[in-house]
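These notes open a run of structures that come right after.
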Structure P
Amino acid sequence: MEALQTGFFLEEGKSKLLLFEGKDDHLTPTCRLDLTESGLFIIAGRMMGHSFLHGGPSFTGLSPAIIHVILGRDPKMAPISVDDCVDWDVREVLELLEGTDNFTEDERERVNNICLYWDLPTVDRENRQWLTEKILLHAVLGRTEKQVEQLQRGLRDSGVYDLLSARPDTAAILFPRTSEREITPQMILDHITWPANVAYGVSRLDQDRILGFFRRFIENGTPDVLKSLLRFWTGWEVLSGHLKVEVIVCDLPMSATCFYRLKLPAYVQEFEEFTNVLKAVCETSSSGFGQV
């Protein structure tokens, strides 16, 4: 799901492949014919559906217009905004059309080139607003029609689409806003079950010191650091009701992701060393646990 959200590498040394692009809360499927023909958006829909069914991470930041169409609603009634358009050339044309000034010859040519390419009439005084709506609708929904159909198919394959159809309000859970994905220090602290007993070979003084370091690490953590911690701790960026932590005799922090259990080494004496060690192992969650 992280790769689906942020892109993934098909070949080493190449740039990331994005299935979705645009601003946060205005993400739309990438308009690439090869991705559609390969059926990657079907796979993306299955991934979203199965992650939802298993309590995993949701896909965040999808455009409300795309969600509207995924739910099977009329595209003409979709809540589209200019922010949903990822093509800067088209956005500039839309800004020209929405303005009140007369066009220069160059501006009129740019607008008419888009209109003719998309089988629309050329611009005049009477059709500026109509053209704005038509161009925006095609740029956001017309060009992503096949991608959305594949997402629907993937969601249907996972068994989630029937739920979405019967309960459209569940779309807010399956496709939350970006702000709902943010993780704060207090959110993590509220979910932690602190150890009641001291592990074998560890003194109470050592345990209190390490747990103090850990609390301080969380309280000072940036959203990215906290997400990395959660991925190492639980396997994904989803808060569990019972995050467990232990202080034991070990060389490096370890995690039992299935049990949401984090094990911290008792030997560390300084907070800076604790921070460096914990950050180092957390960064291994994307390449393989423990590969520092």
Structure Q
Amino acid sequence: MKITNFFILVLCLVGSHNLLAETKLEIMAKSKFTIGDTIEFHSLVLDENRILNIYLPSSYDAAIDKHYPVIYLLDGSASEDFIHLAGLVQFGSFSWINQLPESIVVGIENVDRKRDFTYPSNNLLDQKDFPTSGGSEQFIQFIGTEIQPLIAKNYRANASKTIIGQSLGGLLATEILFKKPNLFDNYIIISPSLWWDDESLLKFTALTSSSPKSIYIGVGKEGEIMERVAKALFEKVKANKPSHDAVFFNYFEQLSHGDTLHLAVYDAFDKIFRSKKE
């Protein structure tokens, strides 16, 4: 028994020594880990400084003759959806996944999303709860006349453009689809807040586009209104789409408004980009 206790003591001392040795290790070098760029510029349309976060594919610096599709992400700050959706794009573009092509992701940071993502509402409660609302027309102009040309000028972007919007961002993406459809080729609309202004956007006569569109609409278990308006949007788009458009819908009954985005975007990538390969 005494010999056993002795060996236990020795092992404890050796372990303590190794632990002590490990604590003496020092970092040899440290640098910032980056996945792209953050750029700031002054918007003439909005008359304010704006920030974009740019994810660049791993091949971007080496493949100097390659041009990439661009995915524009609303709610695109680092504290919102930029990092985890850029990661989803990276994962989906791995060669062994091959879900979508390597793509540039442009995250548009918010200044006032309630202002930028909404058109004027006649609903008094909307006006009370969202006192700065009603600026979407300018924001859509900002995207089309400033952001997209800025990206085209400074990055190796090809002609393919996708927009992702969730909640109020989904409302804005729907407005763009109906009023300025040629701004994007692919629309990923998740949990859209189409209750805005007494659901007036669902009554809008959408513009048609000569170029093919892929439109994905997703919603979780988010209550009667959110689920109904998302399904109504799908039915409206499906019934009125040109023959060359592709329209997809998915209902995520196991998810809520707060966590539908990630799985829905993954599903959208699968349906939109895989379907184009087949």
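Among the shown structures P, Q, from which was the value -0.59, -0.86 of log10 I(q)/I(0) by the Debye sum over Cα atoms at q = 0.09, 0.12 Å⁻¹ calculated?
The correct label is P.
When FRET efficiency 1/(1 + (r/R0)^6) of positions 122 and 178 (r between Cβ atoms, R0 = 30 Å, to 0.05) is computed for each of P, Q, which one produces 0.20?
Structure of origin is P.
Name the one structure among P, Q that distance in nm of label points 7 Å out along Cα→Cβ at positions 34 and 218 of 4.5 was derived from.
P
For the read-out distance in nm of label points 7 Å out along Cα→Cβ at positions 42 and 66, a value of 3.7 was computed from one structure; give its label from P, Q.
The value was obtained from structure Q.
Work out which structure the value -11500 belongs to, where helix-only ellipticity at 222 nm (-39500 (n - 2.57) for each DSSP H run of 4 or more, over all residues; to 500) was derived from one of P, Q.
Q
Bear in mind these aren't lab numbers, they're just calculated from the coordinates by the rules spelled out. Model, not experiment: these values are computed from the prediction. Cβ atoms are built from the backbone, for glycine too; each structure is taken alone.
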